[in-house]
Structure 1
Amino acid sequence: MVELRDIEQARERIGSRVHRTPLFSAATLGQMVGVRLSFKAELFQKTGSFKVRGVLNHLLQLAPEVLRNGLITLSAGNHGAALAWAAAAAGTSATVVMPATAVKSKIAAILAYGGEVIQTEGNLLEECLSIRDARGLTLVHPFDDPAIIAGQGTIGLEILEDLPDVECVIVPIGGGGLIAGIAAAIKRRRPEVRMIGVEPTGADVMRRSLAAGEPLRLERLSTVADGLAAPFAGKHTLAHVQAFVDNVVVVDDETILQALRLTLERAKLAAEPAGTAAFAALLAGAAPVPAGARVVCIVSGGNVDPAVLKRAL
């Protein structure tokens, strides 16, 4: 389990290499759903998502000879972009295994940062591990790694400092690294703060894993929120969700797209679908939040597919 000191050390380690993202008041949207709402705008983070926090915390702990051999990961896009960017800064290479259906703009971003993209219609993890072994690369897991979790937890420290009286934090869940880190940071300091995770109805592997009591894999995924379409839960992320998260709820794609449109129109934040899932849970009435509560929704990324944006509008 990631301790508070691990998250504090992660913040010291990554330091000025990442942005301290703003916490915006969203009063009009909050009135719509009956809460005092703020958005933690991780879409303004380097590479357009929260992912660089965990990636940098991981890379900065690797030995120089490990870095020189090159890195590999599996990703729908945002983690891959973060790894490609961080690898280039560290003077090494990054290979990213992506699904055949990956968003073209996310592929382009990884290539622009200097990464290599390999797409597959098969099992992403199996393909990734096969290439790792063949080339002698080091895996940087997208979510199920303590260093990744600790890096994402730095968001929780910022929230507590910027909004000390926060009562509820709502976080989108893909593989669970984001909510694992934020929840560990917040609950270890303020255990009374309610932590709520949100998954799409077509990619609810964490909710199913919680019910089963063990990490599961989904054979089929169907959601507009490609950033939340993790096919499996991790043992580390599941353990943190079990320990620190009060509720995991689901929302459908149409509500996510509605949230995307409202976030753009009213808050002027051009988030991707994964980034609006937390607010979508409030729109749908799925998040068990008391009326008038001071709520923070994590806007996890802004690398939106133009076709999806057009569909939402």
Structure 2
Amino acid sequence: MSTIAVTPQAKRRRGSMQRTEAIWGICLALPWMFGFIIWTAGPMLASIVLSLTSWDLLSPPKFVGLQNYATLIGNDPSVLQSLKVTTIYAFFALPLNLLLGLFVAVLLNQKIKAQSFIRTVYYLPAVVSGVAVALLWSWIFSPDFGMLNTLLSYVGIQGPGWLASETWVLPSFILMSLWGVGGAMIIYLAGLQGIPTELYEAAQVDGANDWIRFWSITIPMISPVLLFNLIIGIIQALQEFVRAYVMTNGGPHDASLFFMLYLYRNAFEYFKMGYASSLAWVLFAYIMVLTLLVLRSSAAWVYYEGQIKGR
């Protein structure tokens, strides 16, 4: 077999092209790198330092070491309450959003009339302002003149206090979270449309019914999409803030005191910036641990097309 000799001149030309491409790549990436350092990495490093201080915005920061972390672990019952509320909310709201989003995506992946319009209608609520959504649902959940209790009264049911009830306020937020299911739906839809139709045709020839085709083809093929939506859902659910702040402000009796709301109170109401920074890092650690656990488990249930088993 003959070989093609590479002249020194060609080697120099190739090396020059590679250096030029590397320089252009760095130049094009510089704006993002500066933005990341200034707006993300910088504030994160600053918050680590602030978490070790006591700072009220008016006087210079005073170094207190790990005192903020010791306080939130053993001497602040509101931290445990806010973690409890946030975890319960995420535990119920996240699976409901994932399942409902997948269900809607499967339905809208069928050939139906006005398909594009219906998809748009389901997706639009996911991009509406959080404050506007909170005000809308405040009216829907109103115990006196709200639409939900009015509809229940038509069938002889006395509606609960919803946001004014310690028992019902968290279920109200879980129910309200389904409003934005279109965000997950549109990602599922993209994954569903990427599944080769030949797989379904081959399974149908072998006699597989709709359920078997869904469980054996659809779920494995969109498992990377499921993983993505799960991780994004964890991050979003554990950072619930706007609706709680606008609708209940943590009430009644801290029954809707989400962790982000408590963090906001310490930073911008009590002016405990150091303590708020330590709370932020606790939340960061909580989200990171859950995300790593999900990623670690993904090897057992996420399938990537073309992969070799065991690799």
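Matching task: 55 is the computed value of percent of Cα pairs over 20 Å apart, for residues 130-209 alone. Pick the structure from 1, 2.
Comparing all candidates, it corresponds to 2.
Out of 1, 2, choose the structure whose coordinates give helix-only ellipticity at 222 nm (-39500 (n - 2.57) for each DSSP H run of 4 or more, over all residues; to 500) equal to -14000 when calculated.
Going label by label, the one that fits is 1.
State the single structure among 1, 2 that was used to calculate Cα extents along the principal axes in Å, giving 55, 42, 38.
1
For relative contact order in percent (Cα under 8 Å, 6 or more apart), which of 1, 2 scores largest?
Max of relative contact order in percent (Cα under 8 Å, 6 or more apart): 2.
If we compute FRET efficiency 1/(1 + (r/R0)^6) of positions 114 and 138 (r between Cβ atoms, R0 = 30 Å, to 0.05) for structures 1, 2, which one ends up with the highest value?
Of structures 1, 2, the maximum of FRET efficiency 1/(1 + (r/R0)^6) of positions 114 and 138 (r between Cβ atoms, R0 = 30 Å, to 0.05) occurs in 1.
Using mean count of other Cβ atoms within 10 Å over residues 90-97, single out the structure from 1, 2 with the greatest value.
Looking at the calculated values, the largest one is 1.
Since every read-out is calculated from the coordinates, none of them should be taken as a lab result. On a predicted model such as this, the values are computed, not experimentally measured, just so you know. Cβ atoms are built from the backbone, for glycine too; each structure is taken alone.
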